[in-house]
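Each in structure tokens, the structures are laid out below.
What follows is calculated from the coordinates using simple rules that are stated; it is not laboratory data. Worth saying up front: this structure is predicted, and the values here are computed from it rather than measured. Cβ atoms are built from the backbone, for glycine too; each structure is taken alone.
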Structure P
């Protein structure tokens with residue numbers, strides 16, 4: 001059985017509001033907004049069975065956890081642990097971010113560009129590597145904690161830095177990608193462990209904020225490049241039947257159209273400047289439904305974003321494939337990067353064309369007078385390989401990423417296409433499930 005882990009960042013603190021670097025300094029407490037947002041998290045989680053609840057002992061995180069705890073039905077005992085302490089930045093703590101940028105110009109540049117190599121030389125002459133140390137701390141937490149909770153649901157309330165390292169170390173991201181994922185105050189992220197730490201882990205969602213009344217995380221300055229809204233197409237009958245569809249041009253079913261309308265409502269207040277979809281019917285119709293709220297936005301299509309070609313598997317149920325190709329199907333589940341679909345594609349081919357199409361979109365909309373927001377609608381496999389690429393993962397990590405029908409992911413390019421992207425949110429599905437933080441879309445077949 002999978003172990004579900006729900007990760008929450010603490011609410012806004014007094015130091016957050018003043019743009020002061022906190023690290024392990026334990027002076028700041030929650031603001032009124034931070035308390036109110038933590039109460040919203042409690043409401044979002046109160047119907048879930050939580051079997052264990054861990055938090056950082058620093059008071060901004062512990063106060064958030066206690067506020068969430070008060071809103072849960074039958075909550076377990078709260079367990080503070082030093083393994084969830086925030087990143088240790090002793091030379092910068094209690095300084096304003098602007099002051100750090102001015103006084104430690106070279107160090108700050110290293111921190112932003114090569115966080116895994118960033119070091120602080122302490123007064124006693126020792127070299128301290130904040131990100132490397134925190135990444136190992138996260139690994140230690142998983143190694144100690146996951147074996148205790150097989151098949152259970154764990155709730156964690158901690159901090160920006162440690163939460164990033166928890167997520168990164170779980171799904172196989174390296175520490176050089178520390179700044180590639182976002183953690184907003186009181187956001188929710190979800191991981192599904194298939195076994196112990198080191199075995200496959202699925203990132204179900206990243207940085208959900210809709211329970212706070214914020215559909216998608218806001219753009220963070222400075223921001224000079226495009227924002228891309230990645231959406232998977234709505235449900236088809238073949239998704240519902242768990243039939244492999246690939247490049248068979250299957251249309252949306254009624255539920256898929258309803259999902260498209262819900263995604264359109266979810267994004268209706270988000271300014272959209274351009275839109276691109278796979279040339280196949282199901283993503284094209286999904287994009288057209290979403291764009292009913294943005295009727296001045298033209299839709300272009302590209303065949304580079306079409307779904308993986310499953311070849312002879314297309315139209316078949318998994319049970320039928322199991323009967324005819326048992327070894328290859330198991331190989332697809334265990335080592336997807338090694339599979340050549342019979343008379344179809346392999347993941348590297350999908351990766352190459354999908355990533356090329358994505359980068360082309362980002363580049364075409366980078367050198368504009370004002371930053372643009374674009375809608376990109378494609379498929380499960382295409383979206384997964386692109387997200388793996390953006391996270392610094394490889395085709396072998398294909399199953400580490402979840403994409404629900406009409407889920408929304410948000411990718412920013414603060415410095416344009418030539419700079420590093422930031423994954424602001426992945427697989428938001430709350431608009432499809434009455435506000436539930438859990439992805440309840442059809443599992444389908446892939």
Structure Q
């Protein structure tokens with residue numbers, strides 16, 4: 001039985017609006033905007049039933065939790081957890097960000113560029129010690145997950161915490177290294193959805209199947225009136241809106257399509273139109289698509305609102321070749337290749353598709369195409385591709401290898417946002433992942449879970 005975790009960042013605080021470093025300092029409270037957006041989170045979650053609710057003990061998170069709690073029907077009591085405290089930055093807490101940059105320029109540069117190497121020198125009764133802030137927070141996140149996931153009665157859990165610890169909770173669940181700490185965006189009152197199917201690798205060891213943890217969606221903000229976060233100041237590189245093609249009959253029926261050129265069905269074209277409506281007010285500077293029919297048609301539907309944008313096609317973005325699996329249902333695959341489908345679902349990196357590809361080949365060609373795209377474009381644009389390709393791209397944003405293939409969900413017609421704030425040679429930032437709210441009501445991904 002899977003466990004769903006809804007992970008929320010607290011609403012805007014007084015320190016947020018003043019651009020002050022908060023850390024574990026418990027001096028800031030929610031602003032009026034923060035209270036209002038917490039109410040909007042409550043409205044977005046009110047149809048869901050939770051078996052447990054956990055909050056950071058810091059008051060900005062507790063206030064947010066209490067507001068959300070008031071919107072839920074017969075909710076369990078809120079439990080505070082010390083392992084949900086925000087990152088510990090004792091030498092900076094309470095300071096304006098600009099003051100930190102001016103007073104600690106080298107430290108701040110290290111914090112931004114190599115967060116896993118950043119430390120503060122603290123005086124203790126035993127003498128001076130190095131406090132590695134991000135590494136310590138990752139250890140804290142690793143302690144939190146087994147604390148809540150080992151309760152077998154909990155099927156749906158709400159967690160309300162902070163920017164830094166939320167990043168670490170997502171990272172430790174998915175196997176993302178501390179060096180990518182700044183590559184995950186967490187907006188005030190942003191919603192993340194993680195699905196755990198025990199046993200979970202972050203709890204029970206790296207040899208367990210990686211598909212047992214899935215990031216369904218990340219940093220959703222549509223419920224507070226924001227499609228996705230605005231680009232940062234001094235943004236140097238492109239913003240790419242990664243879209244999965246709309247539904248096909250084979251997606252709906254659970255038939256493996258791979259590189260058989262199946263077209264969209266009526267629902268898939270409707271999903272393309274819904275994605276087009278969602279993106280119509282976004283200025284697009286470029287458009288890229290796999291050259292296969294289903295993503296190409298999805299891209300063309302989106303570009304009906306952007307007639308001056310030329311669509312560029314990439315063969316390197318084709319879906320994975322399933323070889324002899326293509327055109328078959330799971331039952332037919334099991335009959336013809338006993339045990340291989342289970343291996344694909346549990347240890348995908350070890351599977352060579354019969355007369356098809358393996359994930360190492362998909363990783364390589366997806367990366368070649370992606371690097372070519374980010375170096376040849378500027379501004380904001382769409383990249384429309386397939387489930388396996390999108391998952392490969394998302395994994396490689398964080399240096400994840402093919403064994404992490406199942407960790408990211410990509411719904412038909414879903415939109416994700418990837419920024420390169422320091423240019424194509426800098427680390428990317430995943431701003432939001434797998435938005436499907438334009439396809440159906442609510443925050444959950446209700447698209448079909450058909451074959452690739």
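Annotations
- Of the structures P, Q, the one that 0.95 was derived from, the read-out being FRET efficiency 1/(1 + (r/R0)^6) of positions 241 and 273 (r between Cβ atoms, R0 = 25 Å, to 0.05): Q
- When mean count of other Cβ atoms within 10 Å over residues 313-320 is computed across structures P, Q, the figure 20.8 traces back to Q.
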